[in-house]
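Just so it is clear, none of the values below were taken in a lab; they were calculated from the coordinates. This one's a predicted model, so the numbers in the text were calculated from it and none came from an experiment. Cβ atoms are built from the backbone, for glycine too; each structure is taken alone.
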Structure P
Amino acid sequence: MTLNVFLKYLGRFVILVLLQVLLLNNITLTEYGITPLFYILFILLLPFETPGWTLLLFAFFLGFFVDMFCDTGGVHSASSVFAAFLRPLILRVLKIRDGYTPETTPVIHFYGFSWFFKYAGLIILIHHFSYMLLIEFTFDHFFVTALKTLGNAFLTLALILVSQFLIFRK
């Protein structure tokens, strides 16, 4: 990894953490507390060749910094690491016919809307469901938790799709 690439990802890391803790955590929709967890975009956009240990380490530190600012005691770290752990499996399941092009990242402009929607949607659902289960830590209100998960995931996916068209153009 060159210095320019490292600085690019470090900048993306810092921007997403700050955007999450300073802006998005202050947005709550509905009485169920639906808040977008946009920082997951960092894990989504890591290159395909990222080694598993690096992916898990990045996910841990991403969640750790969000936890530190939000005082959530490791919930973001755990759900981010879980999503990062399952990312290679999801990429294998959604593998395109010719395989992934080396040196590319999973963005909508390289692999199309349908593929990116499935890829991002699955990882976001996994991340948000584990996050909500850890926050609630009970199955007593499972359907409310599922509704909150779907609401958060839908809002996060919509914001990520918009970011793909506005920020991450060709």
Structure Q
Amino acid sequence: MRVHPESDNFFGRRARVYLLSEGKNAHFASALFYMMDVIRSILLYSWRRVDFLIFVRYLMGTAYLPAPFHVVAYNFFALLVPKSKYMFFLDVNPEVATSRIVKNRSSIEMFENLNALKKVRSKALELTRFDEWIIIDSNRSSSDVALALNRNLQIFALNSKTK
């Protein structure tokens, strides 16, 4: 599982530093280093034969870009990066997300406030229309979300066997 930004490389660590900063320069730098971190993960991990490869904040990272660039960037990267027929968007309303972030984090990223989360969620939901994203209500407990993911994967597995 790769969570972007990832802490095991220069690009991910720099992205994290800028995400914890403020201002337009930090916003631009966080996007640049984030993109490099994702590209590094694709180059190193997407070719490996594994049962599951999970990229967190992968294509949907483009939702953090200003409108309308988020749509252009999403569609551009969607043509270049490996995609799966199992693409899940774990949808959380901004109030629940804010509560979880405050409860579970010692530091807050520039996009992790209520207003920013509302904007990013709206743009991310808009991006789900471009591919076959399965949207899962993630306002529920983590065990309920895990059950929903497993249920969807089982449906995919059954459908694959019947084809």
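By the measure distance in nm of label points 7 Å out along Cα→Cβ at positions 111 and 127, tell me the structure among P, Q with the highest figure. Walk me through the numbers before you get to the answer.
On the way: P: 1.4; Q: 0.7.
Comparing P, Q, the top value of distance in nm of label points 7 Å out along Cα→Cβ at positions 111 and 127 belongs to P.
When Cα extents along the principal axes in Å is calculated, the result is 45, 32, 30; to which of the structures P, Q does this value belong? Walk me through the numbers before you get to the answer.
On the way: P: 45, 32, 30; Q: 52, 34, 31.
The read-out comes from structure P.
The value 1.4 for distance in nm of label points 7 Å out along Cα→Cβ at positions 79 and 151 was derived from one model only; which of P, Q is it? Each step should come with its number before you reach the end.
Values: P: 1.4; Q: 3.7.
Label of the originating structure: P.
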request  = Out of P, Q, choose the structure whose coordinates give helix-only ellipticity at 222 nm (-39500 (n - 2.57) for each DSSP H run of 4 or more, over all residues; to 500) equal to -18000 when calculated.
outcome  = Q
message = Computing distance in nm of label points 7 Å out along Cα→Cβ at positions 119 and 135 for each of P, Q, which one ends up highest?
response = P
